[in-house]
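Below you'll find the structures, each written out as structure tokens.
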Structure P
Amino acid sequence: MAIKIVIAPNALKGCLTAAQAATALARGVARASPDSDIVQVPVADGGDGLAEVLLSALHGVEQTTVVTGPLGDPVSATFCHVPARQLAAIEMATASGLVLLGKACLNPLLTTTLGTGELIKAALNLGISHLIIGIGGSATNDGGIGMATALGARFLDGNGQPVKPVGGALATIQRIDLNNLDPRLAGVRIEVICDVDNPLLGERGAAQVYGPQKGATPDQVQMLDAGLAHLATIIDRDLGLDVRNLPGAGAAGGLGAGLNAFLKAELRRGVDLALDLVGLDEQLRGADLVLTAEGQIDVQTAFGKAPAGVAERARAGGVPCIAIAGSIGSGLDALHDLGINAVFSLCPGPVSLEQAMGSGSDYLAAAAEQAVRAFLAGRRSFLTQ
């Protein structure tokens with residue numbers, strides 16, 4: 001009797017996209033169980049690859065536009081448009097991300113989310129009613145003022161003049177004016193995918209946790225944290241919203257807070273929204289096994305990463321789940337509790353990172369084959385008892 005195996009991997013960063021990983025896993029599954037009904041459902045959790053996953057899952061159209069990069073230079077950014085759903089999905093990193101800057105250029109006092117706002121405007125031009133924004137991988141710490149400026153908001157200093165929409169100018173804002181905000185936003189449901197739950201301020205906040213990786217010195221971290229605290233005070237006074245402790249407010253240098261305050265966006269755990277959009281629950285009906293994968297699986301995976309989300313959905317449906325990873329860290333007990341029954345390494349033995357990345361597709365297929373063979377052996381043993 002043929003069995004149904006659902007393949008739901010995340011991207012293996014720098015090695016395979018989620019779709020490529022799914023194809024590799026399917027190849028290995030087919031070798032172990034040629035008669036299986038194999039269903040590929042590439043997934044995402046709000047990090048890199050969200051738009052690509054939705055392009056495939058929702059039969060979207062790739063759109064490209066030129067926007068302002070994090071340091072003001074023009075960059076070409078792509079996003080997903082699904083006309084049938086009046087939906088667009090953008091990734092802020094394509095407009096305002098670390099990936100766009102060399103290490104020597106990192107400076108969150110000078111970077112801006114202006115291009116992210118321009119990307120939102122490009123999506124609005126397509127007549128959408130639903131916008132999804134992934135906010136991982138930012139190079140910015142401007143609290144979203146750049147994004148909102150591109151959409152018509154004004155952030156004014158003590159002389160009534162617009163401040164420069166960068167992280168270093170936050171402390172000079174004295175008034176927020178949203179009167180000229182793009183009116184089309186009122187008719188659009190905006191959901192923000194967060195893969196972290198950091199608050200805006202303090203030791204777990206945007207500046208202190210993520211500022212250093214964006215190039216901030218210790219003194220600049222303190223300046224940025226103070227600037228975000230000042231912005232939060234002005235938001236509270238002028239807009240009547242307290243975003244300081246909102247889970248996810250500190251994501252992308254405070255862009256989470258800005259999207260919520262200026263655009264009334266809803267912040268959601270990334271994996272939940274992504275799995276809903278790709279219809280994983282429906283695909284799990286009648287499944288006998290789920291395979292998921294990611295570049296690294298460890299205790300951090302439990303905190304909203306794609307394999308954990310897949311496992312939770314599988315467990316709710318009574319379906320066993322096996323994960324495959326390039327690197328396996330500590331803390332797997334937490335993942336077993338979530339529904340990942342076993343974790344396999346894709347590496348066949350001690351290999352260099354370069355070799356593992358270069359042979360990722362073949363290694364993943366081989367690991368999937370062995371995982372499925374082990375599952376089938378256990379299943380046959382159980383059925384003959």
Structure Q
Amino acid sequence: MNKKSNISVILTGGGTGGHIYPAIAIAQVLRADPKITSLSYIGCAKNPEKEIAEREGIEFHSLDVSGMPRKPGPKVLMWLIELFIATFRAISYLIKLKPNVVFGTGGYVTGPVLMAAWLLRVPYVIHDPDAHPGIVNKFMAGGAKSVSLAFEGAKKYIKNPDTVVFGNPIRGCLGNIDRLTAIRELGLDPEKKTVLAIGGSQGAKTINDAMAGAVPAFINEPGFQVIHQTGRKNFDEYAGNLPPGLRENPAYIVKPYFEDMSLPLNAADVAISRAGSLSISELNLCGLPCVLIPYPYAAADHQRFNARAMQESGAALYLEDAECSAGKLVEMVNSILNNPQKLESMQQANKSLAKPEAAKNIVEQIKKSAN
């Protein structure tokens with residue numbers, strides 16, 4: 001183990017919650033470690049990481065960089081110039097901040113930061129949250145001190161001898177709240193089965209559209225209640241189109257966003273969700289059977305890989321976005337909740353995939369890699 005004290009760490013990762021929140025989970029553990037004396041975050045100010053990092057009290061530095069264009073043309077040249085400038089800006093940050101180690105969780109903003117670390121001979125550690133690693137992480141993995149992964153199947157894409165499967169680090173302790181406490185905190189009925197619908201940090205219009213028809217079917221059936229996170233950008237449109245009285249029904253909680261996901265996740269008996277890596281890790285930790293609907297336009301189609309991996313493990317049912325309808329959701333959720341043996345089997349499969357020690361293990365990896 002690294003005996004060095006006074007370790008300065010730079011975190012980088014952004015674009016979506018699946019890249020940002022693992023970095024924040026690591027930051028929370030790092031701040032509690034007496035050996036860590038400095039903690040900074042490099043991301044893109046136009047993305048959610050700026051607000052999230054600053055809310056956590058982490059010093060934030062911004063790069064102007066965007067994702068690589070998918071088609072050849074003039075935009076690729078402009079992007080290369082942007083990447084070149086961002087890399088030099090990242091070099092200036094590293095020279096100023098003097099980190100002993102850089103930790104990256106993926107997303108296009110990590111490219112210039114990890115490249116700057118490589119050029120300056122600053123050791124860096126990579127964590128990839130998905131079953132199919134992103135382009136930046138695959139490209140930069142060879143020069144990393146070590147790489148941690150969330151999925152065993154991701155190993156075949158990473159060329160680094162020090163690659164381990166730790167799982168995704170989760171903020172706080174989602175597993176510390178029991179179901180009855182969560183149900184009562186939310187004002188729901190502990191005797192009813194609870195269906196949770198979530199669309200990731202950005203929300204999911206496909207899921208919302210299907211839930212508009214599924215919610216009445218669920219709550220009109222005796223013994224069911226629903227918690228629904230629409231996403232901030234979708235809430236007004238969704239709530240404005242609800243049938244009269246549905247939003248006020250005590251068996252239905254609908255909100256744009258839950259800052260603390262521990263309550264809805266622990267209150268639920270089954271979840272309907274996108275297949276982002278962080279969402280899956282939270283479902284695993286809470287032992288929550290789920291219907292996964294991968295976002296079809298995710299980078300490198302990583303959500304389909306995530307969802308298939310969960311399906312193959314017996315922890316989830318898989319549903320294509322194009323097939324997501326009210327009737328299909330009701331059918332699939334009922335197939336889980338009305339079959340006690342299947343419900344228990346899926347609960348156990350999720351718990352077997354959970355990695356509650358992920359954050360602690362990754363922090364040890366970071367400290368060991370510091371120069």
Structure R
Amino acid sequence: MALLSLAEAQARLLALAVPLPVERIPVHEALGRYLAEPVTARRTQPPADLSAMDGYALRAADLPGPWRVIGESACGHPFAGQVGPSEAVRIATGALIPAGMDMVLMQEDAHRDGDALILTGTPPQPTGRHIRRTGFDFRQGATLLAAGERLTPARIALVLSGGYGHVAVRRMPQVLVIDSGDELSADPGACADHQIPASNGAMLAAQIAAALPAKVERLGPVRDSLEALGDALDGAGQFDVIVTSGGASVGDHDLIRPALAAWGAELDFWKVALKPGKPIMLARKGTQLVLGLPGNPVSSSVTAFLFLLPLLRALSGAASPLPQAITTEATEDLPAGGTRQEFLRAAWDGRRITAWLNQDSGALGALAAANALIERPIDAPPVTAGEPVSAYLLENGGIA
């Protein structure tokens with residue numbers, strides 16, 4: 001079977017990702033979820049002219065004063081009286097501008113003696129400068145957010161300000177992560193020389209949790225046998241996505257492919273022109289999707305970043321499920337690209353990026369220290385220090 005390009009494999013993956021059913025949930029519970037419907041403002045914000053400063057509401061026609069202070073407008077407690085010539089109202093930031101008034105004089109530019117108010121500074125230019133006009137943020141009927149946008153803390157505030165207590169989102173994906181391998185020990189403190197701690201399942205579950213809301217369960221370590229893998233798959237009927245780690249390569253003990261075939265799953269692709277992560281596979285059984293990730297921890301993490309997280313975002317209704325690349329500056333020379341698209345573990349300092357020396361697919365130390373991946377396309381020319389490179393930030397799964 002010929003190696004697929006990363007772009008083709010991702011396209012085939014996302015083509016199978018049918019967004020999950022819609023549910024309505026309280027806005028305050030929707031952090032990280034993706035909107036299933038656009039949010040259209042039910043109200044105007046602000047609904048009336050408000051003061052942007054602490055000071056005094058006046059009529060510009062009465063400049064340069066003096067004025068007589070006849071009352072106060074505070075947040076939640078507007079001035080209810082009538083304002084006449086040369087009269088002023090004490091006003092707080094965010095309070096309603098009294099009817100007939102068109103200027104706010106900052107308190108630093110005035111002196112008050114009892115009810116008498118005189119100008120000591122400079123009036124605002126233009127005179128309406130310190131007033132937040134009705135609808136300056138948004139007006140009723142305006143589209144605040146499009147379907148497929150992710151609900152961040154600021155967007156949650158925007159939705160609430162638009163008049164919504166609930167939002168339509170896609171149901172959270174249900175994911176089963178299976179660790180497989182006879183070499184894995186469930187107890188990291190009790191490993192024989194022929195064993196290693198079972199860490200991939202916990203890593204992948206944490207990778208999902210850091211990127212988006214999902215219901216994740218872990219199973220394993222599962223033995224390297226068709227019977228054990230078959231039992232694990234038979235018990236996974238309620239999950240939208242099944243993720244295996246290990247056993248996806250071509251060795252005598254790599255049994256994920258035959259186990260999936262015996263379970264009744266149809267293989268969509270196997271092997272991608274990718275380094276690390278070449279033996280990744282995608283299969284499906286009915287509406288369930290199975291991602292077979294490599295067992296080496298770095299390969300498992302990188303392929304989860306490039307395939308698993310985009311799949312879960314697509315199921316969750318994301319308009320743009322793939323990670324977003326940035327362009328940054330290399331701190332060192334990089335060799336020409338090879339026959340596979342390569343992702344180098346790297347450290348990004350906000351301006352420049354440095355690849356870690358140990359790029360072995362089993363090097364957890366370098367993976368743990370990395371906060372980015374440098375992308376090296378197939379047959380890419382060498383890079384000289386100071387030249388631009390494409391990279392992906394690992395935080396939030398590469399999504400801003």
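Since every read-out is calculated from the coordinates, none of them should be taken as a lab result. Everything quoted here is computed from the prediction, not taken from an experiment. Cβ atoms are built from the backbone, for glycine too; each structure is taken alone.
Worth pointing out:
- Rg/Rh (Cα atoms, Kirkwood Rh) from the coordinates reads 1.19; which among P, Q, R: R
- Looking across P, Q, R, the calculation of distance in nm of label points 7 Å out along Cα→Cβ at positions 107 and 227 that yields 2.5 traces back to Q.
- Structure responsible for -4500, with helix-only ellipticity at 222 nm (-39500 (n - 2.57) for each DSSP H run of 4 or more, over all residues; to 500) calculated and labels P, Q, R on offer: R
- Here distance in nm of label points 7 Å out along Cα→Cβ at positions 91 and 283 was derived from just one of the structures P, Q, R, and that gives 1.8; the source is P.
- Read-out FRET efficiency 1/(1 + (r/R0)^6) of positions 139 and 267 (r between Cβ atoms, R0 = 35 Å, to 0.05), computed value 0.10, structure in P, Q, R: R
- If percent of Cα pairs over 19 Å apart, for residues 163-354 alone is computed and equals 67, the structure in P, Q, R: P
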